[in-house]
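Chemist: Quick heads-up: structures coming right below.
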Structure P
Amino acid sequence: MTVMLITGASKGIGRAFAEHFKDKYEIVTVARTGDVIEKGDVTDIRFRQHLVEKYTPTVFVNNAGIKTHTFMSTFETNVMAAGDLLSKFYRKMPKGDIINISSFSANAKGWDSISDFKIWYNASKRVITEMSDYLSVAKHKPVRVTAIEPNHVNTSFNKGTIHKIDYNEYGLDIFSPMPPSYVAEVADWILKQPPYVVISNIKIDNFYRKNTQPQ
């Protein structure tokens, strides 16, 4: 069975990937905490090197990310660690797919009174999206690189609240953060594309009317 390596796999989107693909791949879960196969911090260069030396995944899901009030910690995880793993697995993998979990925020141009930490986060995700685009265009080898850019996802990311939602009853006129499983479903569709097709990036927005936007 082919291997899928997922960073940030103990919860949220990463955990949804592990669950969705468990019957299709040998799953290697990576996170700082939780019940995972490889426990460690991706900001530790020695841990990253361990992952690269030990595994040659068919699919690498570059998901670990944070949103903090500190520029250095945000970029250390979202750019330096994620970018380093992206470049090293791209060089090592003979073929396959790399899925970078970016953010819809990567496309944001800012707004009045935007907070500093949102600037750091948006910019960090923009870097990963751009790296995906560059590698997709370069086509150095048969490794397809895609950035998935979801908007609001129903996870506890950045100490948020997980909403109890019946997605079968929600209409298009009510704000509804997408379940993390949907991001995995989008990735599944991407991976099923024929080898001559590259989805360099895909944006996933939430549908809601202006008068029902979350405050």
Structure Q
Amino acid sequence: MRTWVARPTDLPLLDARAAARERLTEVQAETDGWRLPTPIREAMRAWRFEDATTLLDGAAAALEQRVAVTEAADAAGLIAPDTLRTAFEDDDGFDDAMAEAAAELEAIERYADAAALRPTAMTPTLTLGLWGQTPEVDLTAARDALAQGDLEGSIASSSTAAAMWSDAEAAGQGRAISLGLLALAVLLGLSSLVYMLRRRRVRNRRAMAHRIATSD
């Protein structure tokens, strides 16, 4: 091709073609079953190798983010959604795939942060603070929402669980104080009631004694 067909002015284009094909092979090896978008193949067929290389670089960056998402999800015990693959395989570039990966990483991080706040042991104060609260349910909801691609829902549920666990100690202390004050108020009320009953009994006895004395 170089010796008998190509003109001297065509040689740089052949060099660009070789470099683009090599880059295509490298990126294809990283796809792991994902389909490269149509614009890449069209650019290669049309010998627009600069465009093809730019697209391939974008694809490579998106695939690197896929690895980051997969590793983060595995470390947190989560299942990453299929939305990143959908964004990668569409034909409108890789900006949406990069944005999706960043959003998924944030959702995974928020889940992991919330899970890290889970108490390792329950104390009476924590039990009081978590009375009526369901952080485990919210954390499960966050996990399920992430797997379904509902990143906003996942983040919201993770934030709710994190807030419950973060506030549990202070809430438990506040409730303990409130219960203590309530118990004190009840004791004071009972003491007052007992005192009043005793005084009434004494008055009744005196009144009865007076009636007996005067009747005689």
Structure R
Amino acid sequence: MDGSKTVILVIRHGNTKFNKEKIFRGHTDIPLDDTGLEQAEKTGRLLRSIDIGNIYCSPLSRAFQTAQKISAHQKKPAHIIKDEGFIDLSFGEWEGKGFDQAQKEYPEIYNTWVRTPHLTHIPGGETLAQAKGRSWKALNDIMEKHKGGNGLRVFAIVSHRVINKLIINSILGLDESKFWQIKQDPCCVNVFEYRYGNYFVSKINHSSHIYNMKDSIEIMDF
């Protein structure tokens, strides 16, 4: 066995106007708001002592802007690569609608989303299984590129709440029915190691650089 280790930082993007107003985002390209930009800046400062090789991110601007802030704090700016595999879940006809509006217009589907998300089929959107399949494939394709060599290698993925949850589900060996059992704060950092062909969990939903413990506990996941 060699002494190589790959570390994967899975990061959620910062806050947007749609987050604050509780509007379904999905593939809608909404940028970070002022709060989100500040959160991304704090995340960049948190990670500045870590030598990150590449940053893979969703092509949506809220993820790309977060990746840019992180890269800017590196001693040598990290190479940012947009990857469609990490784009947010498509919410189809729900995109641009507030949570209350979606619940009123699609009561049965909304109730399924809240209680049994793995069985939800939003009109015109993706299922969790579809999004999990593409994001898991994207992660493992990256791991193929990074395998081999010696020493420590670190790369980051900047994505969305839903996609992060699904990646974590996959690493923990959980199916999509456990979707709501993992929380992801804005600009949280999840840390995983990859050694000897296996993933190891180091940190999940680390957000102390953004929120104190009380505020993190009070944040509603949905």
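Every read-out reported here was derived from the displayed coordinates using simple, explicitly stated rules and does not represent laboratory data. This structure is a prediction, so every number in the text was calculated from the model and none was measured. Cβ atoms are built from the backbone, for glycine too; each structure is taken alone.
Chemist: To which of P, Q, R does the computed value 30 (relative contact order in percent (Cα under 8 Å, 6 or more apart)) belong? Could the numbers behind the result be given before it?
Modeler: On the way: P: 19; Q: 16; R: 30.
It was calculated from structure R.
Chemist: If you rank structures P, Q, R by distance in nm of label points 7 Å out along Cα→Cβ at positions 36 and 204, which sits at the top with the largest value? Please list the in-between numbers first.
Modeler: Numbers: P: 1.9; Q: 10.0; R: 2.5.
Evaluating distance in nm of label points 7 Å out along Cα→Cβ at positions 36 and 204 on every structure, the highest lands on Q.
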